[in-house]
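Q: See the structures that follow.
Derivation of every value follows stated rules applied to the coordinates shown; laboratory data play no part. No experiment lies behind these values; they were computed from the predicted model shown.
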Structure I
Amino acid sequence: MSSERILFVDDEEDLRRAASQTLDLADLSVIPFSDAEAALPEVSRNFPGILITDIRMAGMDGLTLMQRVLEIDPEFPVILVTGHGDVDLAVKSMRDGAYDFLEKPYDPVRLVETARRALDKRRLTLENRALRSRIGGRDAIEARLAGRAAGMVSIRDQIRAVADTNADVLIIGATGTGKEVAARALHRASARADNPFVAINCAALPADLLESELFGHEAGAFPGAARARYGRFEHARGGTIFLDEIDSLSQPMQAKLLHAVQDREITRLGSNDPVSLDVRFIAASKQDLEKTAARGDFRSDLLYRLNVVTIRMPDLSERREDIPRLFVQLVEEASVRYKRAAPVVPGAVLNALVGRDWPGNVRELRNAAERFALGLDLDIGSNEPDETASLAAQLARHEKSLIAAAITSHGGSLKATYEALGLSRRALYEKMQKHGLSRHDFIDEDAE
C-alpha cells in the first residue's frame, strides 16, 4: 500500500465505517474522522492524499472544512458528500474549489473511482511542485522579491540566512512595500513551508472578538459559544503566524501575545489548560516600533521578543532602478491573469514611471501595471524636484533611472540602448559603471 492517504470525515458512524471498508478493500489507505476539527490538523501542503467530507455535520460543517483546507493548499483535492437536497450547493462549491461531489447514497464503485482520480491529481501536483523546487532553487525567493537594488539584495540575503532557523522576525515598511510578500517568501524558504501560513491583520479584527479569534475558546466561554473552537494560533501548528499591523493591538492583548511568543503556549477562553505552540512568529508594522515603544504605546518587552531579526522594506522611491523591470514583470503577470497578450512597454513610459513618486509603493505600481495590461491610460504625472538634494545628486539619480529604463525597454541590448540615448558605446559603459548598473540587472537571464 502506498503512502497516499484519504481523510474521510462523516459524523454518522455507520456511513463512516462502510466507506472505510470500501476504500480498504480497494487497497486505499483511509483515515476516518467523526468531526472536521479532528481532521484539519492532518492537512498540509505536502500531505500525500485527499479529503472526502460530508457537508452536513455538527460543529464545523464540510464547506467550512473545505474552505480551511483550501486556505492551506488551494490545490488540495476535496470531495464533498451531499444529501439529495444539497446537489445545487455542491455544484456551487465546485466552482469555489471542490474537486468533485458524491450524492448519498453513493455507489461504492463510484466512491473508489472518484477517490483514485483525486489521488492521481494530488500525486501529479506534488511531483510538479518537487520539480519546480529542484529547478527553482535560489530564484524562488527572488521571484517573490524581485529587484536588483542594494536594499532588495540585502533583504533576500537576510531571508536566506534566517529561513532555516526558528528566529522570530519583525518586518518594518510603509504601506505597499511588500511586507506580507516578504513574510510569505520567508515561510516558503523555511523548513515550515509545507505547514500553514496564517496571516492575521490585527487592525481588521474586532477588539471584542480578537482574543477568541487568536486563541480559540471552549464551549460556553461566552454567550453564543456553543462549541469549542480552534483559534488561528492553533491552526498554524508547525507553520508560521504573520501578524500584520501589530502596533494596533491594545496593551492587554500585547501582554497576552507576549506570553504566547515567549512561552510558545496559549490558553483558550474558558479553559485553564495551556496549549503548546510549534510556530514561528513574523510581525509587521508600518510604524517604527522602537519609537512607538519609547512613547509607551507598544510594550518594549514584546518588541525585544519579536525583533530577533528585523527586515526593513524600502520605499519604491529608494530603489528607482528596479521600477522598469518590475513594471514589465507586473504587466506580464497581469496579462496572464486577464488572458491577454502582454503589451510592449515603450521606453518613454518606463522613463516617466521612473521619474514619478509612488506613495503607494509596489502596490500602486502593480495597479498601474494592471491598467496598462488592460489597455487603459496611465496617469503618470510628474515629480517636483527634491529640494533637499543637491543639483548634482538630482541629475545623477535621474540619469541612472533613464539608463535603467532604456536598458529594460530594449531587452538588455546595450547597442540599442546607447543608440536610443545618443551615446557612444564607451560613454554608456562608463555611465553604467559610475552608477553601478549591469545589463543583467534588467533582463531575465533564464530567457537568454
Structure II
Amino acid sequence: MLTVAVVNFPAAAASTPTIKLSAAYLSGAVGASGDPAVTVTVAQSGTDASALTVTASASSKTSVAQTGDVTVSGTGATRTVSVAARAQGYTDLTLKVTGTGGATATTKLHYAASQAVQNPADTRYLTGSSDASAAVDAGGGYVIVADDETNVLRLYNGAVSGAPVKTWDMTSKVGASKEIDIEGATRVGNLIYWTGSLGNNKDGEYKADRNTVFTTTVSGSGAATELTYAHSYKKLRDKLVAWDEDNGDRYGFKDATADGQAPKQIDGFNVEGLEFAPGSTTTAYVGFRAPLVPPANGGKALIVPVTNMDKVVASGSTPAFGTPIELDLGGLSIRDIRKNAANQYLIVAGSWAADDNSDPYALYRWDGVAGHAPAKVRDLPTTDPGGWEAVVSVPDLTASGQSAQLITDNGDADLYGDGTAAKDLDHDEWKKARTVRFTVS
C-alpha cells in the first residue's frame, strides 16, 4: 500500500496596500461651496484597485472636522477626498485604505479651515498664494492673478476653488532681485501691462524693483493660456515726481517718495490701478491709492494719464503726461480700475491706509471721461478676511443682473484663528485669496 503524506501550506499573506496623496495639506472654509479637494492614489499588489476601500479613520480635532465630514469619491486607483469643515482651525485627518485580506495602510491629511464668509455660494478660493493684488481675464472663466509679495503670475480656473493651473515667475525675466510689488494690470489685445506700486516699502525705503512696469504677451486662452515676457520700464516713478515738481509740486510726490516716507499714507505715493483711456491703446490711466487730493478726509482719488504708455514700455520713450483726473469716490482711493470694450469702467475704491481690511470699500462705475463723475454701484462687505484688490472683468453695465468677479488680498488675514498672517503660513496649500461675484447692474 502506498501512503501519501498531505502537507498543508499556509496561505500567502496579503500584501500591504499603498496610499498616497497629491498634496499633504488642504485648506477649506466653513460653509463653503466647492472647496478644494485632494487626489488619493491607492494600490495593492495582485489586487484590482477597485476592490480597495478608502475611509477617514480619525481626526485629531473633531471640532474642526470629523471623520463623517470627509467624502471619498471615485473608483479604481484614483479617488478624490473633500472635507466639509465644522469650525475654523486645524486638524490632522487619518485616511485609511483597506485591501484584500484585511490589510491596511494609512496616511495623514493636514487640514486647515478658515471661517465662514458672506456670499458663500458665490465664493471660490484661489490657493497657493494669499496676496492676490491684480488680475486679468484669460477667457473661458480663467484668470491670471498677480501676487504683491512675489513676482509670480498664476493662472486659475476662476469658477472653482483650488491651486493654479500654471505659474510664471517673472523675477529673472524683468531683472528683479526683490519683489516688484505688482499692484495693477490691464490687457490690450494680447499684451498685458503690469505695474509695481512705484512707492517705497512699508518702512519708507526705496526699493528699485518696485519702480517697474512690464508687459507679457498672451497666447492661447483659458486653460491653454501661455505668457511670454515682453518689455519693462523702470523710471516711471522718477518721471512722475519730476512732472509733479514741474507743475508746482501739486501732489507732493517729491516729499511722498523721500526716504523714510511710508507709501500708504493719506499724503503718500502708491499706485494700485492701471487701465487705458476710452478707445485708446496708448493712453494709460495710472490710478493712485495715495495720495488723496487734497490729502485730507473726504479728498478725491487721483489718476495721472500717461499718453504714450505703449512706447514707454516697449522702447523706453520718455513718458508724456496728460491732465490729471480727480474723482470723488466718497473719500476713498483707487484699489483697481477695469473697463470693458464698451468703455464702461468699474473702480474698486478703498482706503489709502495700510490697516484697512475693515475700512469701507465700494464699487463705482464710470465712463472714463475726465470731468464726468463716477457713480456708486454698491458697498462691499468688510467683515470677512482680506481687502478687495482686483476686478477681473467688467460686464455690460446696461444689462440687468450682470455680475463682476472681485478678488481679495488675504496676506495679512488670520485665516485659521491662530494669529498667523496668511502670507507667513508654512505651507502654500494653506495660503489662499478669495474671489466673489457681485451683482453690478
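Q: Using Cα Rg over 2.2 N^0.38 Å, for residues 211-354 alone for the comparison, can you identify which of I, II gives the largest number?
A: Result for Cα Rg over 2.2 N^0.38 Å, for residues 211-354 alone over I, II: largest is I.
Q: Looking at structures I, II, which one was helix-only ellipticity at 222 nm (-39500 (n - 2.57) for each DSSP H run of 4 or more, over all residues; to 500) calculated from, given that it came out as -1500? Don't skip to the end; give the middle numbers.
A: Values: I: -14000; II: -1500.
Attributed to the structure labelled II.
Q: Which structure, out of I, II, was Cα extents along the principal axes in Å calculated from, if the result is 82, 54, 37? Present the calculation step by step, with values, prior to reporting the outcome.
A: Working: I: 82, 54, 37; II: 122, 47, 41.
It must be structure I, since only it matches.
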